[in-house]
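The data blocks that follow each hold one structure.
Taken together, the values in this text are just the output of simple stated rules run on the coordinates, not laboratory data. Please read these numbers as outputs of a predicted model, since none were measured by experiment. Cβ atoms are built from the backbone, for glycine too; each structure is taken alone.
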Structure P
Amino acid sequence: MHFELTQRFTADVADVDDALSDPAYYAVLTDSPKLGTPEVLSREADGPIVRMRIRYRFSGDLSSAVRAVVDPAKLTWIEESTHDSGAHAVTFVLRPDHYADRLTASGSYRLQAGADGSGTVRVVAGDVKVRAPLVAGAVERAIISGLDEHLQEEVGRMARWLDQS
């Protein structure tokens, strides 16, 4: 299932871009209702290119139909991302720690100045594919909905983090 999600930050592009490749930013993301605190596993910089590996854990509620197919305790994954600060662009792949045969997800986003020249707009586009009889579409929609919720919550978290930095 293809998705496209948009967020608007009040900070400028360079500040948002820098935060998204800074491990210290992820360490303060402790209050998400559906995700545990992200764990930065690695960060490698080569000029304007930064490669990161971040582990996430789903901590929200799942319907009984979804729980019949997956164990909520095993809903962990690693986001492998490549940040290009020169282009203000990121590509990512999600690598499930479990159920790798049932889920593939990848995408990209670009940061750009808002239409009025202020703030930052991030448009995230990607694809999620779940292989599970009868519930695949529902699980894909739930993943995309949860991602959208998480990214919208990140707008406020980013503003607070940048204010404190």
Structure Q
Amino acid sequence: MSRIGKMPLVIPSAVKYTYENNVITFTGNKGSLHLTIPEGFSLDIKNNNIFVINNSDNNAMWGTLRNLLRNITIGVDQGFTKELLLVGVGYKSKVEGGILELTVGFSHTVKYKIPSNVNITVNKNTEIIISGIDKQVVGQVAAKIRDVKKPERYKGTGIRYRDEVIILKQKKGK
């Protein structure tokens, strides 16, 4: 039995939903998203509470499905953001025409095409804010941008998440 799967999902009053043919669609002030309910599961909707009903022995997917629904309701109501920091001498970024340009110590600027369902803004040339309604897409875009220049273990330079802690290694001595 999944403890998370059994919990009811409370839908905020600003979010509207429709449930037809195993597809639930949520619409909020940020946009709309839908999720196809897999076989072996059904939804019981009562008074703006959604209960995920497990009709199979798949307990692992039960809690995952409930949290996917929760992430969609939060996304269409409030949205998700990830913040990246560029740490290093001469590191900077800018957004021009749907392309994020990163100058991070290479001989060339790295260009990243911004997906249509994600918004990227740059503050002070060294802070990148990624926002959107789909948590998975926002996290994936942040991870791809971070992979351009991961934080280095000796100096700490590179692209890192705002809340990421980099433990620096000591230099090798004689």
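What to note about this one:
- Structure (P, Q) behind the derived value 20.6, 70 of Rg and Dmax of the Cα atoms in Å: Q
- Test item: helix-only ellipticity at 222 nm (-39500 (n - 2.57) for each DSSP H run of 4 or more, over all residues; to 500) calculated as -8500, pick one of P, Q: P
- Answer label among P, Q for the case where distance in nm of label points 7 Å out along Cα→Cβ at positions 61 and 109, calculated from the coordinates, equals 4.6: Q
- Among P, Q, structure where Kirkwood radius over Cα pairs in Å, for residues 77-156 alone as derived comes to 13.0: Q
- Structure from which 27 was derived, relative contact order in percent (Cα under 8 Å, 6 or more apart), options P, Q: P
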